[in-house]
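Next up: some structures, all given as structure tokens.
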Structure I
Amino acid sequence: MIWLAIPALAATAYYCLALVAAARWRLGRWEAGSQGASPPVSILKPVHGRDPRFYEAILSHARQQHPEFEILFGVGSADDPALVDIERVRREFPNLRIEVCVVRSMAPNAKVGVLAELARLARHPVLLVNDSDIVVEPGYLRAVTAPLADPAVGLVTCLYRAGAESWPSRAEALGIATEFAPSVLVARLLGVAEFALGSTMVFRAETLAQIGGFAAIADYLADDYQLGVHISRLGKRIVFAPVVVETNLGAATFGETWRHQLRWSRTIRVSRASGYYGYVVTHATMWGLVAVAAGHGRIGWLALVVRMLAGMWIGAGILGDGKVRSDFWMIPMRDLFGFAVWAAGLFGDTVQWRDRRLKLRADGRIVE
């Protein structure tokens, strides 16, 4: 029965790699600082409805102390409820260019269709795209644009944590901090560096033009991943900025969390199948319990302990997610939920995205 302990040993090794990757990222963060130029920036924000903490999110952008920047919002209708908060920030910052554009996109990925129109209206040579609910810290714009001083860098992205209130959303936030973030760090450590995260994507307008504009990724659901892939194919590097931003999770039920996670899983599977199947080794709680049940208690408990330590250090220490300290006891249960999502993601080709049901093709493209 020793073979039943092998997955637990592999998971232990994986989370040891996560600890090494986290230490390396922290060292690089200290060394990076915020050195480099501060070029003018156009912030492009597609908006669909009023997310929780939306006002706080856009306010954190408007408050940035940066030499020159603008914020361009794209909405699908003139009566979008988010417009109330946008107008409020516009009144509070009369000297900042804040524009709203109503875009009725016919692109398969409507968000990318909105971004294409916003990029056309942008005045500055550097474009920044992030989700509408992203809250940023002071100095964010300088930190995420500084790496572009190196002409070899094509895109800058960053890690993120999640704010949550309900138990389902807290469980999902725990997964982001203690499972997803370690996987990102390990991928970077192993040289898998062609992807970007939707929490922040900063790139030159000329680089976007070289890949064919946003039209090149308008057929894909995973637009952030595809943008990174297309830019890396130009021979440009994708780097992480030394800042962490915060998103907000509004799921009120475990059913909503399940649908969101399943959409994410199936999207990853069709975008990068080898990585998705290889992800099976990361489920340390599952394989630790299997090893314990097979009579290999020391190996099983070792996998669980290393997984808990890595998750807590990366979540609380690297991402600064304070809820990890109070919710750490949920990690094993959230891991088992995550394994169920991963297993379900192996099958099926449909996902629910807001009010749309989409079909995923084998190459990651989407159709209604």
Structure II
Amino acid sequence: MDAFYASVEQRDDAQLRGQPVIVAWQGKRSVVCAASYEARAFGVHSAMPAMQAERLCPGGIFVAPDFTRYRAVSNSVREIFKRHTDLIEPLSLDEAYLDVTENKMGLPTATLVARTIREQIRKELNLTASAGVASNKFLAKLASDWRKPDGLFVIQPEEIDAFLLPLPVGRLPGVGRVTGERLANLGIKTVRDLRALDLPVLERQYGRYGLRLHELARAIDNSEVVPDRPTQSISVEDTFEHDVPLAETEPTIRRLTEKLWAASRKESRIARTVVLKLKTSEFKILTRSHTPGSPPCSCEELTKIALKLRERVDLGPQQRYRLVGVGLSNFRDFEDTASQPDLFERHD
């Protein structure tokens, strides 16, 4: 979906159409959830601090997010998908992989399926979507971004190398700034350069991810579209209005664990691991986790574990924190949650 949250707001409020809409709570600690293409022209993008967005786009119209409404629209989009295939793997409210090797309407090509879905979304929901069509998930994801907004891009099998090899390596999933700099130090700037590197060299430099780079440079991605992927983790977090010492995080942790416990009751599986996340005023992220012998059986027990994890943070009383989060992970089916030895993890 194109600028999904902002597009929903513009669709539902005629006064916002054609305007630079920024979906975010205003405030020092808020971040942008979505920006319309009019706002993006000013350099505003999602995950940007709201105050920075306000500086870049002084005439921007801030709209508080309404995730209940966005989720409802997302469900309507999903219903359109289901007319064509049951092999749908959602990535978020506004993005999904579809396997249309066989499709319910008997359309002869994946390109025609994508075109039909986009037309139905436009006609029935008055929104636009972009689609990428290719022989695997990796290429389809690249293609989906190629002609945004309101675009359709197809990578035919015989066109893969012509499309892929000139791309900067930064377009590959997992290649961020640090990995990009390390590759640049090896003289690797494009996918073509990367393909020329032998697998042993990549594995020495990047371990298991070296194999993934080797495969991506050759357009190899054998991962399947997995519908109804089981929940792996859920979490909630909050950013403080002002940086606070560790001792002052307890009320927020208690509030977050109540919210997390309520969310976990909606899952059909049970989580075994409790995770506490903290972000320092210097933006360093710390996590502490604990897997008790049996899963938390009440909100009180979950809160107790989360607060206990806080005691394992030892940066000193002078340290200040800007964010705290609580999560549940290691989800298992109920019959698989027999008692196991306590496990501890720590990541700085």
* Structure fact -> With helix-only ellipticity at 222 nm (-39500 (n - 2.57) for each DSSP H run of 4 or more, over all residues; to 500) computed for every candidate in I, II, -10000 is reproduced by structure II
* **Comparison of I, II by relative contact order in percent (Cα under 8 Å, 6 or more apart) - largest value held by** => I
* **Structure from which 35, 27, 24 was derived, semi-axes √(5λ) of the Cα gyration tensor in Å, options I, II** => II
* Asked: Which structure, out of I, II, was percent of Cα pairs over 25 Å apart, for residues 65-264 alone derived from, given a value of 40?
  -> I
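Only the coordinates and a few stated rules stand behind these numbers; no lab work does. Nothing here was measured: the structure is a model prediction, and the numbers come from that model.
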